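Any read-out appearing in this document is the output of simple, stated calculations on the displayed coordinates, not a laboratory observation. As the structure is a computational prediction, the values presented were derived from the model and not from experiment. Cβ atoms are built from the backbone, for glycine too; each structure is taken alone.
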Structure 1
């Protein structure tokens, strides 16, 4: 069994929604210091993966803010463990690896910037594309996913990057954003790279006005969402 097939079995056992793989050469346009090789010298591949949020707490925001926070935290904990176990999977096979969790624990948290962009990596790894809410939109679950990644010195079979978004530019996320952080996307948004939202407004609303509780409105109102919540879409290797 090849390593990608083994990785598929691992991803399924961890309850992940989907994963994709890309060579580190595909990250050449990332900012210096945030490229895979800057984090792990000698890296050859990146694996980025998603875990789907349960719909109930998302769809009933803002009334379910506390429950959404619980959902958000639980998903992050699962992804932290998945990143650790996937890195161990590679290291057990002789490849140096680093797991990167879903939160910006070491990066510039106040400006919503981490050491590595899971969203941009997800596009490169073929998992989805950006919506005008600057969130990854996946085919099966829309924006209702959390992400993590593993950087490794292993060579893998790679997925094709996504070039088109399933975002319909309806503007629901823009009008529903309580901080006004999504205004100005016209002419700046790209399905492949997203755009720079007003992160100061977004961060201030969450960490000051909302007392540290995640907002989630741009996720809740997005019409791109899963039609079958039972679906678990773990791909096989593109050999």
Structure 2
């Protein structure tokens, strides 16, 4: 059931790329202060959904509400981390971190230094993105999103291009920051195990055009392996 008084409501959303329908009558209700991991077949529309929420793509029809109001990314605090991190090559790390704050004309945060230090990027501030490893770029993108003070955080497979060791460290750092802030998060991943590790809710999507097959709540299950097994069952149906 779609509840329009939830923190985020997506109702009857349809999105096309040319003649191809990516999302058709998509519905999802998101409670405040939780992480929702979106998993589904490659190309089903996970990234498209995030782009529609943050205003990059205009839906054909349907509505997206945040706190009961039509979503407006230009006015509402929404953080977005795309797959390739979205860093500007011609700006230093420090300039990348604070560019959104300058555009939105927001004030400095008391915890700015804490975020930068906790994500281990203090020594990188004067470098340029091309001088950074993939893991370092990922942490800069994450810091930039947190520095916006987002009420909604959208993450599009942020760890998919990293090696296993770097991914594990990046996930650890992300969860440390998230637990301090409890920011409502939509997290797209192609990895069932990553979804089980990170998400409070795991949202399984159908093939294109995507819709919600089932939402699993991690606390309902006794072990992460049970969630993983259930997800595997749903994939096969």
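So helix-only ellipticity at 222 nm (-39500 (n - 2.57) for each DSSP H run of 4 or more, over all residues; to 500), computed for just one structure, reads -10000; which one of 1, 2 is that?
2
Please compute distance in nm of label points 7 Å out along Cα→Cβ at positions 13 and 189 for structures 1, 2 and give me the label with the greatest value.
Structure 1 gives the largest value of distance in nm of label points 7 Å out along Cα→Cβ at positions 13 and 189 among 1, 2.
From which structure (1, 2) was FRET efficiency 1/(1 + (r/R0)^6) of positions 61 and 133 (r between Cβ atoms, R0 = 41 Å, to 0.05) calculated, if the value obtained is 1.00?
Value 1.00 for FRET efficiency 1/(1 + (r/R0)^6) of positions 61 and 133 (r between Cβ atoms, R0 = 41 Å, to 0.05) corresponds to 1 out of 1, 2.
Where does the value 0.5 come from, among 1, 2, when distance in nm of label points 7 Å out along Cα→Cβ at positions 77 and 149 is the thing being computed?
This value belongs to structure 2.
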